[in-house]
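For reference, the structures are reproduced in the following blocks.
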Structure I
Amino acid sequence: MPGMLLFADAPTWATDYPIPALLAGLVLLIVGAEVLVRGAIWIALAVGMSRMAVGLTLVSIGTSLPELLVTLTAADGEADLGLGNVLGSNVANVLLIIGAAAMIRAIRTKTRWLELGYMLLMTALACIPFLVGARLDRWLSTLMLAALALFLYQLLARERIARKLLEQDTRPTTTVADWLLNTLFLVAGFAMLKFGADWLVGGASQVASDMGMTKAMIGVTVVAIGTSMPELVTSVIAALRGQSEICIGNVVGSNIFNVGAVLGGAGLLHPFAFTSDPLLVVTIGVAGLSAIALTYVLRTTAGVSRGSGVLFLLAYAGYLAYAVTARSTG
């Protein structure tokens, strides 16, 4: 059993010293995402993108790279952990991250149906593998990737049509040195995310084996929360700075990217089957309900109040309590 839980490409030291590896992986993920996002935001603002578009694209993609790297690593032999990571991350993005950010400062921003509609669509697509024999095949993965590509195309078209570009005098001053530095941030951030994901998955898998936890359980708890740390840090910082567009765009875009690129990419490269673990079924249900709840709140109140943030956090605490006490059959 322990041997089955380990990744062929996981660093040896990560399986020999799983707790230090897990902690070091989390640190690298957080620092790497911060460095990458810092460079991405500067570049995006330098070319004149709106803050909502920045949150929905570069920031959400950058903070979702841990999920992508972990799930691609887990797809070959650790499907329950990889799937649990994506679904658990989407739950954490809404209930934990939006809840925490709204608790710090009420979120006030206008969110349109384009991004919210695609978040709901991607959540629906993530439900399909549970209805077709607990498998993610290439046809569905292709559909997920196509939906993501269509979303990005429509988002960029909306930016052009609405002329939602920053005025030239609000853009950062750009020099060759600035471009080199921020490009370096992107490369360094990606490298840290890559190593952090490897260490976290290797350490978490060994911990799961040692403690008798199922792969689904470790995926929806430790790994999902760990890979959501970049989104949490980014959204909390955005909330503190009053950048509601970045905060909401980061979460909504991450949920879209997690299904479209992470599950879609993993399934296209390596179609996989997963177990009918009740915890995974509950998690996809919670992911769907949380996406619907966030859409309702954003469309009816043009933001997320502190009261709604408290409710989101309480809901996540309840889900997490179930997840860590569940006796899964996987």
Structure II
Amino acid sequence: MDVRTAARLHARADDRRAWIELSATLLFYALAMTLALASIGSWVVMLLAMALAAAMGLRIYMIQHDCLHGSFFSTRRANDTVGKLLSPIAMTPYEATRYIHNLHHTHVSDLDRRDSFEIKTMTLREWEAAPAWRHVVYRLYRSPVTLIVIGPTILFGVLRRMPLYGFRTGLFDLIGHNLLLAAYLGAIWGVAGWPGLAVWAGTIWAACTFGALIPYVVHDFETIHWGTKPELDFQTAALKGSAVLDWGPLFDLVTLNIGYHDLHHLNAKIPGYALREAHADLEARGLIQSEKIGFLEGLGCLRLKLYDEERGRMIPFPKARAHAGAVAAE
């Protein structure tokens, strides 16, 4: 049995499990937000409640992500309905996000379609040929402050309100999403006023900041494989263009096992709540050998900025003297 056939054995939604996962996540999110809003001014309780709300908000985003793939429930109607209703908490319009995310899965690890990735990556060859002003722009863009601390919150808080590709997927979805978000924020403001909105904004920042580490590490680790089609086949792109985040059982629980990302790219129909078990099964069969990255090692990936096509790996920015020598040699 090959790896793709074995993966299909796990690509079955369990509606009972899905409803339990959804209900428990929404319950904990509601309790955490209620406690955070009720404890404004009591910093220890409020911050702990905000941390739990951020974690459950991130989990809700992952549930919506499964709905995008039609894998959380067994029917498209259930996936689409729940995915759209979760959008104000997930902070992303459903149809527009499905469009861009499907492009990402279609073109994973394809150097010719890096536009479909959340994080832009230059090759070493492109860097060496680029003018100085582009070096400055790219350095600022690839800064952890931009990609982790500030950028994700701007993306989800501002840019996802009306993404340009959303015009291809329908204005109604964008308008409906923003109306749901406005209603949710209006309810928070009615309960706790501006301090309540500040609490909500804090949970969004925390979820975005931690969540941004996930796509960075799974697609920017040192030994990632990038290529071009037709030489780049689907299986190689999925299994060598993504890593596994070995960040512990709590991380797996909160993120609905999204860290098992190579198998997710191989078969996105495997529900998140079944992904860890599916990955363990394929490993036991000897069908999958994943690049596993621990949390501290993952933080170390933030130093990797460019893809060296000749060496087939991600590298840091070259030192200025080395870069000048390379230019002179040309």
Structure III
Amino acid sequence: MKRIALFALAHIALVAIFPLAARAQSAAPTLKAEAVVSGDLVRIGDILENAGAKANLPVFKSPELGGHGTIQVHRVMEALRAHGILILDTRNLTEVLVSRASRSVTLSDLGRAVAEAAAKRYEIANASDLSVTFDRHMSALQVEPDIADAPRVVSIAVDQRNNRFEAVIDIPGSITLRRAPVRFTGTLVETAEVVTLARPIQRGEPIRESDIVVERLPRADVVSEAISKPEFVVNMAARRALRTGQTLRAADLMKPQIVSRDDAVTIVFKTRAVTLTLRGKAMGNGAEGETITVLNPQSKRQVQATITAPGVVTVTEAGPVTTASVNESR
């Protein structure tokens, strides 16, 4: 009976011990292959699973915001040993990759901030008229991942002789930028929207919407007569041959000709009392609203008429020879 009792007690003890051993084994510190940190320091808990009470102890300096680097395992072991962690599962790793979390502020966002600050400083009406080009070595700005504020230009200076600018940019709430302000350099050019041609246009050819391109050019290179609105160009015709990329001016355009020399036209004679029509012949070219000479084939007389539609011209009572023409048409 004593042997049976002792055996039972031993069995109970083993059952109690093995789960504890299993839990101890599963909770053993284990090295991570990769770690993402958000602060200036890499802590034990960042690179070690099941670090326990020592998880918040710092062991390495973090990479720069948005950067990454590797730590050799033998260096990790030395750092952990200094804090009393002697046994851990390295998972046969040779190094640990550490990345620093960040929020990336794009050059596009930075350029918008620079343009707005320059427009205010130099009294330019629209910041959108300013084209900002950063120097090649400039890159996106990295700040702490929890900072949601927009970039702010602390100071800006523009050399108007060569359009070079230098700006110090800050983001409210960023401790990193407060410690080390970032200076950006590049060129700043005032631009203007102009309408240019996507293809060559022949004299008299109508211009369609697909034939034009709206682009921005340095204001210093834009003539004062340049057209900036596409609606002033579409459905107009070229007054002369125009080349690809040419900036359009009002003097380059005319209304499309809807009557050509020698075309048969309908002449409409209008008086206060009556309206008469007869066939005639155009003696010149013209667009809607323009005045051309037309021939009355029956009387061989010529009159001045206004083009009112394709193939239609109108002579009003005020016309210089309307009365004579009407009488002769009878």
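Every number here is computed from the coordinates shown, using simple stated rules; none is lab data. As the structure is a computational prediction, the values presented were derived from the model and not from experiment. Cβ atoms are built from the backbone, for glycine too; each structure is taken alone.
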Practice item. Rank structures I, II, III by distance in nm of label points 7 Å out along Cα→Cβ at positions 252 and 276 and report only the one at the top, that is, the highest. Key: III
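Given a value of 2.6 for mean projected area of the Cα convex hull in nm², for residues 60-99 alone, point me to the structure among I, II, III it was derived from.
Details: I: 2.6; II: 2.2; III: 3.0.
Derived from the structure labelled I.
P(r) over Cα pairs in 5 Å bins from 0, in percent, for residues 36-115 alone computed as 3, 15, 18, 17, 14, 12, 10, 7, 4, 2, 0: which structure among I, II, III?
Details: I: 3, 13, 17, 19, 21, 15, 8, 4, 1; II: 3, 15, 18, 17, 14, 12, 10, 7, 4, 2, 0; III: 3, 14, 23, 20, 14, 8, 5, 5, 5, 3, 1, 0.
Structure II accounts for this read-out.
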**Study point:** Identity of the structure behind 151 (criterion: volume of the Cα convex hull per residue in Å³, calculated), options I, II, III
**Key:** II
Review point. One of I, II, III was used to compute helix-only ellipticity at 222 nm (-39500 (n - 2.57) for each DSSP H run of 4 or more, over all residues; to 500), and the answer was -23500. Which one was it?
Key: I
Practice item. For relative contact order in percent (Cα under 8 Å, 6 or more apart), find whichever of I, II, III sits highest and give me its label. Key: I
